[in-house]
Structure I
Amino acid sequence: MSYKQLLDRPTILVAGGAGFIGSHLCDNLVQTANVICIDNFITGQEENIDLLLQNPNFRFIKHDLKDSIDLESYAELEPFKIKYQGVQQIYNLACPTSPKDYHHIPIETLRANAEATRQLLDLAVKYKAKFLHASSSSIYGEPAPNVHEFKEDYWGMVDPVGPRSCYNEGKRFAESLVVNYGEYQGVSYRIARIFNTYGPRMKMKDGRMIPDFINHAIADKNLIIYGSGEELSTYCYISDMVDGLTKLMAYDEGGIFNLGAPETESIKQVAQLVIKLAGSSSGLENTESLPYWARQGVPDITKAKEVFGWFPLVKLEDGLRQTIEYAKAHQRILGPDLGAAK
């Protein structure tokens, strides 16, 4: 069947739309499109989309994408005319990303990368939809001694059976799946290799560095630094990342692109800045690195800059300030336990 846009708005599907990046993406897209958000809440949170549920141009479907889905069978989607209009764009963010998830739900992480990605690609084939896959800088692994920045043509150095393998290898397989669907099924694809991203709606107790720092700073507890604190990483604010994803989707030729902040900061510098912005009396405390910790790479974003004019704009201090304000507001709403990091 041939699908043609009939409504004045395109229809966009966001898998993993109740997650951190996914919910911010839905906020952006619903301004000009009909948005279908699919999530199974294995790591996503309903509170991230509570306000969107009141928007007539937004629909939520709770579904585990390891199983196939027939969008045309959902009565709540009838106003979007899926049967006749189909879906114009698909964003795939359906994958757990927290380091803690590597040990708690490794099989679910692998299945999200393999089975959920395939289900969504089949929908892209059916509706001839543009497809954007949210990959990760983790596909590069740790930087080799002679590698200072990751370019898109770098093949990476990944341990296929290490403590991070369910995520790293899962993402590598998913990229292969997307590229082959593009080559042999005609899917118009884009792959975003997302580097470290932060901002409001990050889970405050999922083991990530910035939420942990903020939790401890709010509670006036020492910030725990795993390692020497001199290790470098990059930090992209969520609004910049959403801007990058939408610009990449709009780029007709597709391809593979790094999205991230190219400026580096040491872990110690970030911790000190969090303490300052939170008005905290916390100190710093060093301990051994975690088993799933990996040295971070720096993105070369020359390709994204030159091809579709994207680069991050939000300074780390400004982004951290907004993230801390969000955490403090939620502490007032949800209770002091939010700040009592464990």
Structure II
Amino acid sequence: MDRIGTKLELRYLTSEAFGVCQKQFEGRMLGAIAYGAPDSGHARPDCPFAQIDIAVLDRDAAVELWTSEQPVVREDSPHVRSARNEDVLFGCIELDSSGRLDRASRAAYVRIFDFIDALGYTHLLRMWHYFPGINADAGGLERYRQFNVGRYEAFLAKGRVIEQRAPAACALGSRSGALVVYFLATRHAGRPIENPRQTSAYRYPAQYGLRCPTFSRAMLAQVGGRQLLFISGTSSIVGHDTLHVGDARGQAEETAANVLTVLEQAHSVGSATTGNAPRLQLKAYVRHARDLAVLRDQLQRAFGTATEAVYLQADICRAELLMEVEGVYWSEG
């Protein structure tokens, strides 16, 4: 695994704090994603930006802000908005989500691959996807499964070896809007991490769709002297089966166990998960707001009250899943 030489930072902010940070980090903002209703009133920043229409449960609004230690360069195409420093590129693309998701996801990924290849940031570390109606039927096929068909076909079309090149990722259902995809890419390869408790998503059996989900359970990289572990969307799945259907507490416990296992697996291959000043930042999603307290309590027990977590309400990629957790683990390498 190569070393990425430029420091990144991630902050979750209220709208008010985000307005202050825009001045503080002027010229060093890689990208910002706002969560909440489209009329949340976020000040549009001078960086790649998208609004995701999902409810924020633990604060009035939330903005996810990625910043660079060094000045950034804006690099937009007709389809992809991006900002980059010497080693890391943040990009965002939005496409119409009202039609077939296989066509939209394939187009999004092909455009992303073409864009990052042209600039030399050829390695995807982390992908985030949001689109409405994720569990809805679309011509006999669930929209999430449609999405997976297009994503998989784009990897094949662009010559990516999925077992070696699949980034960490998540896909959640928004209430309205476009297919929004944002991502981090680098000049250097990270190290994919799998969870021994789970079947690798790209090896799921045919019962989960025409094409498998194309992501790794986590991605390990080195950034500015610190190790970064990008944890994919993680739920109550063991093997390839959903466990504890209808049981929020059981799903919360199983989800936390899977996140802990990913951290342990990263440690086994060299991640300093017990290094100096480790930090875990989580984004946690619940399908039903009534399950917020259950998930919050479980995450605090599993990871400690010092862990930063933002709680959102969104549909999950399987209709029987009640929650999902993703995050970034930072440590001094």
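No lab work stands behind these numbers, since they all come straight from the coordinates. If you're wondering where the values come from, they're calculated on a predicted model, not measured in any experiment. Cβ atoms are built from the backbone, for glycine too; each structure is taken alone.
Here helix-only ellipticity at 222 nm (-39500 (n - 2.57) for each DSSP H run of 4 or more, over all residues; to 500) has been calculated and equals -8000, so which of I, II was it run on? Don't skip to the end; give the middle numbers.
Values: I: -10000; II: -8000.
Only one of I, II returns -8000 for helix-only ellipticity at 222 nm (-39500 (n - 2.57) for each DSSP H run of 4 or more, over all residues; to 500), namely II.
Work out distance in nm of label points 7 Å out along Cα→Cβ at positions 30 and 134 for each of structures I, II, then name the structure with the largest result. Before the final figure, lay out each step's value.
Details: I: 1.6; II: 2.2.
Top value of distance in nm of label points 7 Å out along Cα→Cβ at positions 30 and 134 goes to structure II.
If you rank structures I, II by distance in nm of label points 7 Å out along Cα→Cβ at positions 46 and 102, which sits at the top with the largest value? The partial results should precede the final answer.
On the way: I: 3.2; II: 4.5.
Going through I, II one by one, distance in nm of label points 7 Å out along Cα→Cβ at positions 46 and 102 peaks for structure II.
Of structures I, II, which gives 17, 41, 27, 14, 1 when P(r) over Cα pairs in 10 Å bins from 0, in percent, for residues 70-141 alone is computed from the coordinates? List each step's numbers first, then the result.
On the way: I: 17, 41, 27, 14, 1; II: 16, 47, 25, 11, 2.
This value belongs to structure I.
Can you tell which of I, II yields 2.7 when mean projected area of the Cα convex hull in nm², for residues 14-61 alone is derived from it? Numbers along the way, then the final one.
Working: I: 2.7; II: 3.1.
Of the structures listed, the value fits I.
When mean projected area of the Cα convex hull in nm² is computed for each of I, II, which one produces 16.7?
Numbers: I: 16.7; II: 15.0.
Label of the originating structure: I.
Taking distance in nm of label points 7 Å out along Cα→Cβ at positions 38 and 118 from the coordinates of each of I, II, which one would give 2.8? Write down the numbers at each step before the final one.
Details: I: 1.4; II: 2.8.
It must be structure II, since only it matches.
So if we calculate FRET efficiency 1/(1 + (r/R0)^6) of positions 78 and 110 (r between Cβ atoms, R0 = 25 Å, to 0.05) for every structure here (I, II), which label has the highest result? Spell out each step's value before the answer.
On the way: I: 0.15; II: 1.00.
Evaluating FRET efficiency 1/(1 + (r/R0)^6) of positions 78 and 110 (r between Cβ atoms, R0 = 25 Å, to 0.05) on every structure, the highest lands on II.
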